[in-house]
Structure I
Amino acid sequence: MAIAFFDLDLTLLAANSGKLWIRREVALGQLSKRSAVKAAVWLARYQLGLGGLTLATRAIGTAQGLHASDLIARTESFYQRQVRTLFRPGGIDALKSHRASGDRVVLLTASSHFLAELVSQELALDGTLCNRLEVDPQGLLTGRTVGPICYGEGKLLHAQAEADRHQVKLLDCAFYTDSYSDLPVLEVVGQPVAVNPDPRLRRLAGKKGWKIVDWGTPS
């Protein structure tokens, strides 16, 4: 392997950070219950691989007008209080194994860069491919991303660009994920691995003979 790509939610993490974030935002009064229900529906469709880039674009668009500095502070608090204890032990072992083999270990997630970069720092990853939210000169989010949206086919664009930067082929790479929505990347890497997969991915992985693993939950 030359690069090992890792998804975040329900792959490296034993939970969906999006769901945890919605609950926290409601509790802090940052998100109305109506908006929370809407976000939960979007999240459910996302997990099922429904809606595609249109859904992801709409979800990211809802951040328009938010102060980046405020979101950074809230995300850091959220990470420290609710996320950093949720890494799957099997995922940590996989990272160590790839490092021992001399591979690059890279996060490939639909999460925002506010959260993804905290994860990368914590795990000392070699790269972070995620949704980088655009910030205007006034420090406000524009509701757009810098570069392609990192979801579905967009994840493949990010993975291909990373492979090209390091002059390797995706056939020489691995990708670990729990989600059927990551099929575009799973189908082109040389080592696709289904980690605690959702039902659709589990069925497909079984048919295709892809490796299926259980990375456990943190104590």
Structure II
Amino acid sequence: MLNTYIKKELGIKLTAQQLKQFDAYYNLIVAYNQHTNLTRITDRNDADIKHFLDSMLLIRFIDTSKTISLCDMGAGAGFPSIPLLILNKNLDVTIVESQTKRVQFLNLLKATLNIEFDIVHARAEDYAKDNQNKFDYVTARALGELRMILEFGSPMLKVGGYFIAPKGSKYQEELADAKNAVLKLGMTYEKSDLITLPENHGFRANMLFKKVTHKPGYPRAFSLIKKKPL
């Protein structure tokens, strides 16, 4: 069914090799999930839609004609960056993950799928302080509210780079709350890709922001980000 969803939503047909990788990906999640909580979604069809398809929808914002760098903050089991990497080998992916057991899973996933990506065991806000103006794209699927993840991620973007924020049905509220953050971080809001996922699996708003200028001094300490959000 995964190929059916991908062809309908993206006009892409997965290769036999890609389908084998997604099979191996799913099987590893189910096996690992027996002792470590990675996800509540373990039914194959649900995983195809809510993990794999949902992640790959971000490809609509990415230039696939050349090698580009992407940082995925708090990817957990690898979403959205690893499905995107399976789909497009031109991605140079760095995952920043703070939880040890999830880092262990990602290392196992890397070996299982035989694909190349970097795994950094760190908190996103700490990594961002020493890795500024580095990436073409930054994303975070389930790390926190918009103004917080923008403060984590925007400093790591090159000027002219893009932040992709996958959000749910309250995306407009988060965008309104983040207007000041967008301005202070030297970003502009570009557009949102609004998708109704197949088989009543919910709504997705993939939001795109562009870095116009670099603003030094961000991200602030996490305690200050929580206490006084932008």
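Given that mean count of other Cβ atoms within 10 Å over residues 142-149, derived from a single structure, equals 16.8, which label among I, II identifies that structure? Matching structure: I. Name the one structure among I, II that helix-only ellipticity at 222 nm (-39500 (n - 2.57) for each DSSP H run of 4 or more, over all residues; to 500) of -13500 was derived from. Of the options listed, only I reproduces it. For the set I, II, ranking by mean count of other Cβ atoms within 10 Å over residues 102-109 places I highest. Ranked by relative contact order in percent (Cα under 8 Å, 6 or more apart), structures I, II are led by I, which has the greatest value.
Since every read-out is calculated from the coordinates, none of them should be taken as a lab result. Since the structure is predicted, the reported quantities are computational estimates derived from the model, not experimental observations. Cβ atoms are built from the backbone, for glycine too; each structure is taken alone.
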